[in-house]
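Visitor: Listed next: structures, encoded as structure tokens.
Since every read-out is calculated from the coordinates, none of them should be taken as a lab result. Here the structure is a predicted model, which means the values were calculated and not measured.
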Structure P
Amino acid sequence: MIAPGLPETVLPIDQLRPDEEASVVELVGNGPEVHRLSEMGLRVGALVRMVRQGAPCLLALDGKRFSIRLSEDVDVLVAATVSA
């Protein structure tokens with residue numbers, strides 16, 4: 001699952017700093033775990049904001065907050081939004 005026209009800077013979601021927003025560009029990993037993240041709203045094109053770094057990290061998405069602890073088998077790649 002990858003967004004068309006990948007942006008230049010793509011990084012793992014756990015590298016976002018607090019209050020930094022990003023758009024999800026790819027979910028990498030095994031099917032069931034990627035499917036579960038997608039069910040939670042973490043899918044290609046979703047805009048997320050890092051609330052608190054760590055394991056688990058706290059994310060804001062669609063007006064909700066949730067924490068996730070990614071396994072070594074799953075990665076969420078994001079492109080940080082540019083503030084004007």
Structure Q
Amino acid sequence: MRQLLAPLDQTAHLCGMIFLPPFVVHGTHRLTEQEIAAAAEEYRAAVEALRDDRLDLDAARGVDRLNADLTRVLRPAGAAHGR
């Protein structure tokens with residue numbers, strides 16, 4: 001996945017932006033409704049963490065997929081960011 005996104009990563013770098021790992025859900029055509037709902041909830045949590053400045057950028061840089069371990073990259077609500 002990272003190789004596919006390498007041009008976007010380089011473009012972000014040239015623009016002075018941070019390119020986060022992608023949020024990936026594989027095999028969606030085989031997922032149950034409950035699995036889709038769980039993935040949607042994880043995506044909501046990730047987007048809200050971005051909005052609320054609760055995403056640990058250093059931890060996110062260390063994962064291949066943003067949703068590989070959300071507990072590792074998301075700080076709890078009300079937690080001070082440590083940049």
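Visitor: If relative contact order in percent (Cα under 8 Å, 6 or more apart) computes to 40, which of P, Q did it come from?
Guide: Values: P: 40; Q: 31.
Label of the source structure: P.
Visitor: For percent of Cα pairs over 20 Å apart, the calculated result is 24, so let me know which of P, Q that is. Can you show the working numbers first?
Guide: Details: P: 24; Q: 40.
Only one of P, Q returns 24 for percent of Cα pairs over 20 Å apart, namely P.
Visitor: Let me ask another. Can you spot which of P, Q the value -14500 was calculated from, given it is helix-only ellipticity at 222 nm (-39500 (n - 2.57) for each DSSP H run of 4 or more, over all residues; to 500)?
Guide: On the way: P: -3000; Q: -14500.
Value -14500 for helix-only ellipticity at 222 nm (-39500 (n - 2.57) for each DSSP H run of 4 or more, over all residues; to 500) corresponds to Q out of P, Q.
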